[in-house]
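What follows draws every value from the coordinates through simple rules; no lab data is involved. Just so it is clear, the structure is predicted and the values come from calculations on it, not from any experiment. Cβ atoms are built from the backbone, for glycine too; each structure is taken alone.
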Structure P
Amino acid sequence: MDFSFTEEQKALRKEFEAFFDRVMREAPEDFDSSLEGIYASDEGWGFHCDVARKLGEKGWLTLPWPKEYGGQAAPIIEQLIFSEVRGYYGAPGIDIFGLNMLAPTLMLHGTEGQKKEFLPPIARGEVHWCQAWSEPNAGSDLASLTTRAVEDGDDYVLNGQKIWSTGAHRTDWAFTLARTNPEERRHRGLTYFLLNLRTPGVTIRPIPDMGGELTFNEIFFDDVRIPKRNMVGEKDRGWYITLATMNFERSGAGALAAARKAVEGLAQFAKEAKVDGKSLWQNPLIRHRLAQLFIEAEVGRAMCYRVAWMQSKGEITAHHASATKVYGSELGQRIAYTGCQIMGLYGQVKSGSKWAPFKGKFESSYRTCVAMNIAGGTSEIQRNIIATWGLELPREPR
């Protein structure tokens with residue numbers, strides 16, 4: 001495992017840095033690249049889409065993709081560098097569902113027609129996707145879902161409800177999972193579909209979070225017709241495709257780079273803020289805590305590099321990606337808690353106030369970081385994957 005970079009890769013990193021430094025100067029006031037920052041306001045969503053199109057024009061969204069689908073056929077390590085720089089600058093423009101989850105899934109399981117229809121618009125940053133999986137009684141236990149899809153001529157007719165679909169009120173398409181064989185139980189009999197959210201019978205209802213922001217949604221399907229050509233993979237075999245999608249969701253370096261940037265920001269705050277005439281940086285407990293968080297961020301960075309290195313060799317990385325997901329989620333929580341503790345009452349001031357350090361970033365992350373152990377698959381589920389696939393432990397005591 002060699003983490004050194006070539007001179008060309010170092011130059012590419014500088015090019016990425018120059019671009020994001022410039023583009024983030026154009027960001028709306030108080031913008032941040034959290035899900036709330038992107039999906040909750042018209043300004044945030046508009047900026048996100050504008051950056052996505054600019055990145056698409058440069059070909060940076062899909063560096064390692066095959067050229068016939070809009071990629072550059074570049075080494076995976078170049079995409080890692082891009083993700084790391086973008087995460088560090090807190091820039092939007094990445095459709096985490098279309099780019100990071102659906103696209104690699106279609107690469108593996110989609111038909112040639114599906115690849116040619118859906119991948120180029122994603123590569124250009126023109127079409128945005130959401131995930132329509134969870135249901136009111138099927139979250140981490142997704143295999144218990146009840147949404148039905150019934151075959152009817154050249155279509156499937158979809159009926160049911162999804163919930164917690166991030167960004168559905170903004171996006172164009174969704175990938176979803178429905179039961180096509182009611183005689184089967186659990187993960188058997190589920191099929192994977194691609195759905196245009198403008199299809200008649202689709203109703204989207206935003207769900208305000210505790211901060212009053214609109215990020216999550218309910219989606220209702222009432223006799224929604226999906227063409228058979230939009231079924232991914234085989235009928236009744238969608239669960240196995242879903243597992244692949246989950247694994248793609250759980251790998252990446254952007255979040256760890258953002259964590260490192262947050263720790264650096266806290267260190268600068270501690271050096272500038274004073275209590276009783278003394279800099280917070282003079283407090284050895286604060287210095288120790290920030291040093292520990294920075295070390296943890298660097299460990300996470302190494303984990304991400306390893307996943308990318310293994311992917312570049314064509315190795316299966318499911319349990320390694322799950323380990324990175326668990327580590328990154330829990331590190332993000334520790335940073336949010338520590339930041340609010342260091343800033344004291346200032347850490348509770350919301351964005352929009354002149355008294356809010358970091359534009360209220362830590363207040364927002366403190367409120368929302370509990371969900372980091374749930375979104376994208378709970379930490380318990382991730383540890384089960386690590387145990388069964390990585391350590392090959394038995395599911396039941398022997």
Structure Q
Amino acid sequence: MTEPQAQPGSRSRLAGLFVPVGTLLVLVMMIGLIYAVAGKTLGYDFEAYRGAAQRLVSGERLYDPSVSVAGGFAIYLYPPPFAVAMVPLLALPDDLARVLWFLAMALCLPAGAALLPVDRRIRWLIVLLGALNWPFLYSVKLGQVGPLLFLILAAAWRWRDRAGPLGVAIALGTLIKIQPGLLIPWAAVTRRFPAAVAAVLVTVAVAAVATVATGWGAWLDYVALLGRVSSAVTTLHNCSPGAVLYQAGAPEALASLVQMASTVLAAGAVLLAWRFARPEASLAVTVVASQLLTPLLWDHYAVLLLLPTAWLLERGRTWAVVFPLAGWISLFDSGSSWLPSASVPLVFFGCLAALLWEAALERRRARIPGAASTPASAT
């Protein structure tokens with residue numbers, strides 16, 4: 001008797017399982033590898049969040065007035081409400097809290113990818129690229145909030161046309177780290193006025209509640225701290241264009257001039273996208289430029305490049321995978337060469353240029369009768 005042949009539908013379902021299962025296995029393997037080699041660096045940034053929460057509970061000053069340089073151990077550089085949000089973790093043992101935060105940051109990648117309004121195959125590709133992306137893996141190891149921002153910004157992209165969810169997503173991102181606040185004017189200029197208003201109201205309301213616990217002085221200390229640690233050129237391990245040039249031996253004055261030019265260029269790209277690009281394209285440009293508009297650009301910030309990569313992949317630009325994969329270059333920074341650090345701003349500006357170019361092509365196609373339209377976002 002001959003063996004029954006597998007039905008075509010069964011083979012199709014099995015083939016359909018190969019990509020998600022294989023992708024998740026790669027993610028688990030890479031996260032496990034990072035956990036195994038992390039050692040004492042596991043949760044490096046998480047200790048800053050937890051330490052701030054502990055000082056808050058103990059009635060101590062939330063921000064250390066003696067801090068003048070970013071990058072040191074357990075230095076808290078985030079808005080006061082985020083420290084309040086970390087207080088519940090103090091109920092857990094230190095090691096358990098650190099591991100749970102590590103796992104939560106790792107899960108932000110598949111959760112954020114699931115929210116991306118792109119084709120299902122591209123969502124899985126983003127998970128795979130994230131699993132092979134050094135900035136993401138490094139962020140997870142440190143317990144840095146980059147993966148969490150990826151999740152929040154993916155939600156903002158998915159619900160870009162729903163005022164409430166979009167406003168809440170922008171507010172949450174702003175309360176964790178101020179850069180996503182740039183999406184408030186983006187919402188306004190793209191005529192998403194209810195979302196912009198919701199973002200402002202939620203941000204103000206949460207900040208007001210947090211101030212009850214932190215006091216007004218915490219906000220004054222926060223502003224003063226940002227002023228002290230925001231030297232774009234001389235901060236060690238900073239990858240902003242001016243800092244890279246300074247590391248290469250350029251005079252500080254010249255490096256500062258280049259940094260100013262970089263800021264103007266990023267701001268110009270945002271204004272250009274807001275004026276001429278479609279909302280999805282201008283959203284992606286805003287996310288990328290928000291990192292370039294700040295004086296400190298760490299290599300792990302590049303985890304957010306997964307978002308514009310998804311947008312470009314949806315439009316058939318397969319070469320866009322180079323943006324997340326290029327994150328490995330900075331890993332070869334030995335402290336004596338500025339070239340690996342230079343890859344970070346180059347990748348950011350390269351991604352920004354690609355987004356503007358694709359946005360211009362979209363605008364041109366829209367003007368041609370009968371031209372193929374842009375791929376519709378998945379729901």
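If you line up P, Q by mean count of other Cβ atoms within 10 Å over residues 279-286, the top spot, with the largest value, goes to Q. Once mean projected area of the Cα convex hull in nm² is calculated for all of P, Q, which comes out largest? Looking at the calculated values, the largest one is Q. Between structures P, Q, the calculation of distance in nm of label points 7 Å out along Cα→Cβ at positions 119 and 271 yields its largest number for P.
Please state which of the structures P, Q yields 14 when relative contact order in percent (Cα under 8 Å, 6 or more apart) is computed from it. Derived from the structure labelled P.
Assuming -14000 is helix-only ellipticity at 222 nm (-39500 (n - 2.57) for each DSSP H run of 4 or more, over all residues; to 500) as calculated from a single structure, say which of P, Q it is.
Working: P: -14000; Q: -21500.
Matching structure: P.
Once distance in nm of label points 7 Å out along Cα→Cβ at positions 183 and 287 is evaluated on every structure in P, Q, the highest one turns out to be P.
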